[in-house]
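**Q** Each in structure tokens, the structures are laid out below.
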Structure 1
Amino acid sequence: MAKVLIVEDDEALRNVFSLIVKRGRHKVVLAQDGEEGLQQLKTFSPDIVLLDMLMPVKSGLEFLQEANVKKQYPDTTVILLSNLSESQTIDEGLRLGAVQHLIKSNILPTDLLDTIATYIKAKEAPKKK
């Protein structure tokens, strides 16, 4: 079971993603914008963050810049969820610490759960010395 933080401003999508992730028997915490997401990141210590890119208050990029996930949260995997096709924005998100970009309108529930499972398995694999 993983701890998953879903940062998404669209309430309907946030709830749908939550139901899908809970169906995979993961613990879920929700945030409606990047600011709330940063607060939850500190208190919830998620294994996975599903991060929308376009949100009010703080965007996904602002979340990544402030969180500094590579250094401050090296055990947290950030997956971008967006309908953006702007490769420059996605590339910047990946440079700032996200590991993958999923297109919201194309993702199937099983694909989302499989993606989460892949990163959890990689995290649990024994580290080579």
Structure 2
Amino acid sequence: MSSGTVITLGSVNMEADDPAGLAAFWAELLGSSIAGTHEGLVFVAPRAVDGFSMFFQPRNAPRPDHQGQHLDLTVPWGTRSAEVERALALGATHRWDVLDEVPWVQWSTLADPEGNLFCLAEHPPTAAP
């Protein structure tokens, strides 16, 4: 039963060894900007009204060996390779590609400059019925 509540993603919060540096990477990758800083905390504004922001704070514990969560970012069909190259030029590291596993998506898994995994995915256009 639906309560009528609409939940949206407001912000992704990350710990970082260098919050300002990692925020700069993500702001550039997402086409956004750093909107504010306060005592080592860095806020990246959403690119669009319906977009999400990012909040970076100093790391307070060692990074876990296994990442159970990561961002899946979608790019327009046919642009994934160029966006991967752009991410690499900004300081990301390519980890692997999944191009034939499922028919409705192809993706590349990368790591940001501090090793946080993220995917750049593209979905093929659907054929008209």
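Throughout, read-outs are computed from the coordinates displayed, never taken from laboratory work. All values derive from a computational prediction rather than experimental measurement. Cβ atoms are built from the backbone, for glycine too; each structure is taken alone.
**Q** Taking 2.0 as the value of distance in nm of label points 7 Å out along Cα→Cβ at positions 14 and 94 derived from one of the structures shown (1, 2), identify that structure. Show your work: numbers first, answer last.
**A** Numbers: 1: 2.8; 2: 2.0.
Considering all the candidates, the number was obtained from 2.
**Q** If you rank structures 1, 2 by Cα Rg over 2.2 N^0.38 Å, for residues 30-77 alone, which sits at the top with the largest value?
**A** Numbers: 1: 1.00; 2: 1.42.
If we compare Cα Rg over 2.2 N^0.38 Å, for residues 30-77 alone over 1, 2, the biggest value is for 2.
**Q** If you don't mind, there's one more thing I want to ask. Quick check on the output: -14000 is helix-only ellipticity at 222 nm (-39500 (n - 2.57) for each DSSP H run of 4 or more, over all residues; to 500), derived from one of 1, 2. Which one produced it? Provide the component values of the computation, followed by the final result.
**A** Values: 1: -14000; 2: -5500.
Label of the source structure: 1.
**Q** Assuming 1.16 is Cα Rg over 2.2 N^0.38 Å as calculated from a single structure, say which of 1, 2 it is.
**A** Here the read-out was taken from 2.
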